[in-house]
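Every number here is computed from the coordinates shown, using simple stated rules; none is lab data. Everything quoted here is computed from the prediction, not taken from an experiment. Cβ atoms are built from the backbone, for glycine too; each structure is taken alone.
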Structure 1
Amino acid sequence: MTRLLAVGHSMGPVHLTPGAAPDHHAVRIGWESHRLSDPDQVVVWRLAHGDPEGVPATPESVSSAATAAGVRDPGGALASLVGPGLVVEVAEENAEAFARAHRVQPLLAGLGNSAEDLMDSIGLLGLPPAARVRPRVFEVWRWAHLWPDLWSAAEGLAAAGAGDDGEPRSTAADELLGLLDAVQELLSAGAVHLDVARGGRPVRRHELRPLR
């Protein structure tokens, strides 16, 4: 399956004059600020974060949802986002390359769990949770940002699962797809955003080659 992952931290719509429609929607990736000047781009970029109901963001699901939302050319809007690295198409063969080039950053706050419900909640203090997630997904939200990139996070998660003999029970490659599943779940709830790895820059589509 090819999944879509939206990259960047939304800065919201930018109005240049009082009373006017927004000139563009700003998205920050690393030290770069990108302008989404076409409202259709904004719709598709948001859809690429995934469906909070758990439907994976794929080229097909995003295209279908964009069409239902009134986007005239979903394929063209998606291509305009993939080119500069605002949306990345990730399949098993290029997952490692993607993970080495990107990191995850948490948003919102941890709200804990309760005696009645052991699922962990993430959201804003004083408001209903934005997401209720399994402990494994919560651990990704809690810790994965401390590594410089997602591949390093996968290595760390593998090392954390070592047995009594100190030998990991899994490898980074074993952990990676589950990590990306968790990231997509958190993205769909607005609990994280994806950024380029520390010291990196937006990754162009032609640069995202399989590493093996």
Structure 2
Amino acid sequence: MPGDDLSEPYIEHAHNHWHPALDDLAAAFRADTVLRTVVADLRHVFMTSAQALLHGDLHSGSVMVGERQGAHVVRVFDPEFSFVGPIGFDLGLYWANALVSEERARALGALTDHGEQLRLSSEAFETEFRRLWPTRVDTFFDDAYLGRFLRRVWTESLGFAGTEIIRRIIGFAHLTDLTTLPDPAPASRRALLLGRELVVRRTELTSPDAVRDLVASPLG
């Protein structure tokens, strides 16, 4: 069923597996009613919000950036999981990938600016969306609504980023950024706790700076 990938990590399911050192967190997440309820809300958005044609598996490995005839060019490829859904899902997938890459770098003692991709991509998205806003077909959606809509996209994007991080650690398909570390457990724990915070605090984290502060915090 569509959306199962979002809910499977929070139930007993044959697809789920994880590093043995994460047994306690996997059990805690299954018993976390606050987390499960918010994930259920995000799953409902995923299943019912047909806002845009999405890539469906967006990460840094599916984006090419270059120049052609002096102009910047961005191309996204591998669209086999493409579907019509909530805009925040694609943004959330990309942010999850960037934030986990930063956790890998932290574990290796080589901090990078991977997490800054959240700011750059969110600002680029909002700038382009605002540029295109005057061309909308239904002008009943006014400029005041635009701000409300963009805030909702931001909030949903954070939530989907959190669910993706969790899914890729205690769900079915794991992230090599973590599994190939000499000791995957510490970075995986931090990433799981970060994922939970992004989900349950998605309405409190109102800016990229707030997310950066969260990423820099001890996280349990």
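What to note about this one:
- Taking FRET efficiency 1/(1 + (r/R0)^6) of positions 45 and 61 (r between Cβ atoms, R0 = 30 Å, to 0.05) as the criterion, the top structure among 1, 2 is 1, with the largest value.
- Structure responsible for 1.7, with distance in nm of label points 7 Å out along Cα→Cβ at positions 101 and 181 calculated and labels 1, 2 on offer: 2
- With helix-only ellipticity at 222 nm (-39500 (n - 2.57) for each DSSP H run of 4 or more, over all residues; to 500) derived as -18500, matching label from 1, 2: 2
- Given 3.5 for distance in nm of label points 7 Å out along Cα→Cβ at positions 37 and 93, calculated: source structure among 1, 2: 1
- For mean count of other Cβ atoms within 10 Å over residues 85-92 computed as 24.1, the structure of 1, 2 it came from: 2
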